[in-house]
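Okay, got some structures for you below.
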Structure I
Amino acid sequence: MPYERVTISDGLPTAVGRILLAGQVMDGEPLMPRRLRTMDQFVVSVVTAGRGRYVDGDGRAQPIDPSTVTAVVPGVAHWYGTEPGHRWTEWFAVVEGPVFDLLVQTGRLAASGPRPLPRAARAEDLALLIRRPPPSSGAEAQVWAIAQWVARALTPDVAEDTALWHRAEALLVGDLRQPVSVPEVAAQLGLPYDAFRREFRRRFDRAPLTYRNERRLESAATLLALTNLTCREIARRLGFSDEFHLSHRFRSRYGVSPNAYRRSRAGG
């Protein structure tokens, strides 16, 4: 049966940090607001079954699959969860304190969002750490252990070739406000322009600029559904010349105007 179980609430403060909330969602819909939110604490989530997505403050969406760890730093606007009616299983923790601040200061947690869980960090290990609160004498050790697990989980375990194309994708869609030169992206990766275009199309099944434009429109759709930003504000955030340009491109992709799309998603 679906359920959400909180294993730790308002954990004891220690010199290195504190666990404010931790627990498990089992085959259920996470109890998340359907709007972007900003928190003052760190959030860590590991999904072991089911699928969902993570959305950043600009509306860019990233998939969350099984064996994905999602980490969010304080002050970052975000939303993550399943689509309405869909379920997943996750272990989650909301934490704060200097040991987690250190992950940001050392660059280990350079950006918020989901990423594949490397072999060095297992979901069941995090589950063991947050399954029950320790006695008061063990609270600090528990916080340290969770921080160490997070550090391992944020260390990528990808082949060099895969990392190159992750970087290519980041260069194309990392800042949707600014125009991108595909030849310059190829040059930054150390690849000839034609070779870059051919390999990108083979891997992503579309040309680089087509891929970028699809991400822009997906981000626009997400911002329409999850925020109260006007079409003019969304157009400015995503690099469209104005709201009319956005509306024209949006209608071509989704078959409806931005305002009609927003009305259709209201109450989701």
Structure II
Amino acid sequence: MNNQHARVKAIAMEAGEIALRHFNSGPAANIEAKGPLDLVTAADREVEAFICKELVRSFPEDGIFGEEGSAVNGSSGRVWVIDPIDGTFNFVRGSQNWGVSIGLFENGRPTFGVVNAPACDELFAGGNELPAELNGKPLPTLPPFNRDYAAIGVGIHPKIPAEQGVALFEQVITELNLAYRVTGSSVISLIDIAKGNVDGYVGLGIPSWDILGMLPCLEQLGVTTSIDWQTSGLDTDLDFTCGTAGMLTVLRAVDLP
């Protein structure tokens, strides 16, 4: 692990402590709706401001792209993509299914990421020159894919029209005959892949900041996505599948918009 990895992990740990203090203090304060079922809290803003400040201090030539508006135009070509709390709705409701996500995008693709799920005491990291790890220990190899009990996570952003969401679930349940899990957080669904709880994930309208922190870790485990980063920018709402090779073969039948 190099100094960059260690520094970003430290930032994610401290950011998680800030978020956890808000979480443990009771109902989230200053809740605002960005859209239907799409919330932002004072905790989101404080955590993102802290991460942005620390990244600028540690990597002054890099850019920053954050969910809550943080934007820095760097000169290095590298961009840190921040989701201060992915799963804010869960956070507000008192569920542990949320995480702080920091991902590095360079050379046209995600290359390194850290995700802190502080309510679960889990810190994931991985990417170039850093094998996938949980709390500093290597994650085990994922179990072999077995179609007989395959399962996927499903994520549908609230802005997606209801008929599109219903159509996706109909495909998953009736055509593909897959078990599914809905966590309410893309990053938690990707963590479920890393832990072997599901074999893949399908998302509609997912922002890049929801997944950039976890994708490099999953890549180290042999998990890939259908995302073409050459045509999808960081500000693109993503419709994609993600999973092990066996699961991606199954998910080719999914009709994405």
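Values quoted throughout were computed directly from the atomic coordinates according to the rules given, and no laboratory measurement underlies them. Not measured: the values here are computed from a predicted model. Cβ atoms are built from the backbone, for glycine too; each structure is taken alone.
Using helix-only ellipticity at 222 nm (-39500 (n - 2.57) for each DSSP H run of 4 or more, over all residues; to 500) as the calculated read-out, with -9000 as its value, let me know the right label among I, II.
Answer for the origin of the read-out: II.
Computing mean count of other Cβ atoms within 10 Å over residues 112-119 for each of I, II, which one ends up highest?
II
With Rg/Rh (Cα atoms, Kirkwood Rh), for residues 176-247 alone as the yardstick, tell me which of I, II scores highest.
Going through I, II one by one, Rg/Rh (Cα atoms, Kirkwood Rh), for residues 176-247 alone is largest in I.
For structures I, II, calculate percent of Cα pairs over 36 Å apart and state which one comes out highest.
I
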